[in-house]
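Next come the structures, one after another.
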Structure P
Amino acid sequence: MKAFRFLLVAAMAVVATSVVAQDFNDPKYAKWGETAEQRKENILASSYLKEEVANRHFNSAARYLQQLLAQCPAASENIYVNGVKLYKDKVNRAETLAEKKMYVDSILYLYDVRIENFGNHPKRGRVYLLERKAREYLTYKADDREGVAEAFEAAIAAQAEVNAVDPEVVAIYFKNLCDDYQNDIVDAMTVVNAYDTHAKYFENITPEQAAAKEQFEQSFGLSGAASCENLETIFSKKIAENPEDASIVAKAFKLLARAECSSDFFFTVGEKHYANERSSEVAMMLAQGFQNKKNFTKANEYLREALQAETNPVEREKLFVRMGILDMSMNNFAEAVNAFREAQAINPENAHAPFFLAQCYVNGAKGCSGLQKDAVYWVAYDLIQKALPLLEANDPARVDAAKQLASAYRAAFPTAEECFFNELAENSSYTVNCGFAQGVSTRVRFRAQ
């Protein structure tokens, strides 16, 4: 141990010798003190601080730290780096809670002083330091819930000022806020407002930030703050107090829709919001809500509203398919046929249009008879055959159903005798002349015997 101490003293002597050789009247040393002698002493103290911390001589290191903070707090970032190391070790060695609290407060104080003196550093300035301080606060003072929230809010606000909000920092802050709600420290509105305020920071994130987004969303969902009952209690009052405030209505609708609410309040708010913002997205959300409630008439109405507002061909294609499916559920097969044909016109490779058109054509053949009725199955089979590879690539869950329909339609082909009686040769062309498939060309095929 004595030999080690001797080596340390020798190292410090080398540092001192090197420092003595400097001209401290040079203006470049001005940040270290007012006089040449003070500058020399403080530069030496900075070197000794680093060495003493590295060698865990914390009492002497603390004296050097106090000297530097008092005489040259803007001289070097290393003063604070080594100071934090010093007090972290003291925290770990503290024998009482009061002692530990004192050292933790010293760590946080060092961050504050560093921000005062190095807040404008291009890389490790105020934004960087406030984030570090917030993380330290959570590590060492997790029981101070208000302090934790304030520290993270300050860090996020600083990041927002330079358009560099870190989703991970937001996720940590929000999880703690949700924990506070579950422990009755904050109310549901605080959590709801925080979610609404911070959700924008998870838009256009990188794949590496996906875990932070998942934590953010899970925290909100598991907190219970966003229950339909809570949201209705919160926003029914706010909307009653500010009935013309479109921003409150918009926030309420977005959160109610996210919670998959289906109360009368949700639809009242949704239709009020749509009156303010006639967008395709809002209409689609309302349509889905009404469809979930089996109110197909209203759902259909809003799908058509969405179609009127939508200009993107890809989105219009999706809308036509949804409209077609909804029309089928309402037995409006003629309307469904038109919708699926519109989807095909936009994208001939749409997987769902031929799958559902086939079913519409078969349904529309109920009013036909004889060969006219059976011929529709040729067209329906062709459509399913076209749909199968597209479904395999885009909607594999429907593939088995499509194969079953293909088998059923093939079994319903006209017999060879029926075709012979109508003077139709196998593989000759045929144009359907009955039902929704009227005018569609196909090929003659015999039912397998």
Structure Q
Amino acid sequence: MSQENLPEAFTSEFIINNPAGQDFQVNRRALADPKVLEAEMRHIFDTCWIYVGHASEVREPGDFQTRSVCGRPLILCRDSQNRLRVFLNACRHRAAVVCREREGNAKSYFCFYHGWSYNRDGELDGVPGRASYPDSFDATKLGLAEPPHVGVYKDFVFVSFNPQAQPLEDYLAGAKEYIDLIVEQSPSGRMEVIRGTQEYDIRANWKLLVENSFDDYHLMTTHSTWLNYMKRSGVEIKKPERGHLMPAHGVGKALGNGHAVIDNVNFRGRPVAKWIPLYGEEAKPEIERIRAELVDRLGEARATRVADTNRNLVVFPNLVLNDGSSITIRTFHPLAADHMQVRAWALGPVEETPKARAIRLDSFLTFYGPGGFATPDDVEALESVQKGLATFREVPWSVMSRGMSKVGEQLNTDELHLRAFWLRWHELMAPTFEE
């Protein structure tokens, strides 16, 4: 997005957007005030398409995963005809959850409170003492409720609690291109979530993790330990001179509807990239085999696009797809203005060999994992920011203007992609400012 295509200048309670003056600022109260979070739940999480899970997590009739999404308990499952379904996990009698396990396979869903039961299709099929109910009681109208909309794109499953939600593919806008790049890594176009979930809390506002997830400006300082490890592995990223940025390895892009991405030259490798020392000599034949398949199937240019760039994609508001040395699906939900729960999964091609999968999982754990090189640094940084936000009354504004002096391409170390998120946030939250 070039500077002249940015929205008109405006100043509000939460955003200062002045393209002509090359100034963009965010009011820190947006990251600290519980009243703002309350409004976000109504105007963002109850309005947008929100990621629930991946179709590969439920494969057979009766398979289920239970998730908390937008403060609501949900069941992602397969019904008796193996159709993908999402049910609200609440009994129609008194609202107790009817599926209390995290995952598994169920012939039915049973409410332990009063014994009502539902079949795999969500239909009410058991009511103790049915004869005591009057003739007005209609069990056919008391099946498990479903969200107003359920949508699937390339096996990524989303829900929207907005009855007037636009079609999912329209909502995803330019993010579809980057999801396609993920799926094309599989010869059959079939990706699967690898069993196992990373789950952890961060004592920080959820929007800070959005920013952090595609902010390459912090790489050289926050992740210096990892950079030193890369150097010892034979992959050196030269530190810039004091006051200068690292050499540009990529760009930042706005993709519409608040989605945005950093799209980088691949300098740390991936299981389908040209070999680099990080993976060890023994991995070279396997990586060369995978790359040859990509070239044969997609052509040299598209294979290079798939294999030789890293992408950190944010699908507004709270889904991050890190497509680099591993593919990580990360989603996060606010528990309070200064507290979020994060869940992450590794994704890979269904055809992947044990060797390739081992390489992928090693990166998923050692870089993106909560005990890896990157994530503990990021958690510490975000929690440090949240502590500093306690001064928002005295120091109300954060500067987010990197790159605003440029016309045309923006670097991954600029902040256009962050501004794209905040402009969409502001657009959806506008009714709150008028209340």
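Structure notes:
- Of the structures P, Q, the one that 16.8 was derived from, the read-out being mean count of other Cβ atoms within 10 Å over residues 69-76: P
- Given 21 for relative contact order in percent (Cα under 8 Å, 6 or more apart), calculated: source structure among P, Q: Q
- Structure (P, Q) behind the derived value -7500 of helix-only ellipticity at 222 nm (-39500 (n - 2.57) for each DSSP H run of 4 or more, over all residues; to 500): Q
- Here the criterion is mean count of other Cβ atoms within 10 Å over residues 165-172, and among P, Q the highest value is seen for P.
- Parent structure of the calculated result 2.2, given that distance in nm of label points 7 Å out along Cα→Cβ at positions 53 and 117 is the read-out and P, Q the choices: Q
- Structures compared: P, Q; top value of percent of Cα pairs over 29 Å apart, i.e. the largest, recorded for P.
- Structure responsible for 3.4, with distance in nm of label points 7 Å out along Cα→Cβ at positions 261 and 285 calculated and labels P, Q on offer: Q
We did not get these values from a lab; they are worked out from the coordinates using the rules stated. Worth saying up front: this structure is predicted, and the values here are computed from it rather than measured. Cβ atoms are built from the backbone, for glycine too; each structure is taken alone.
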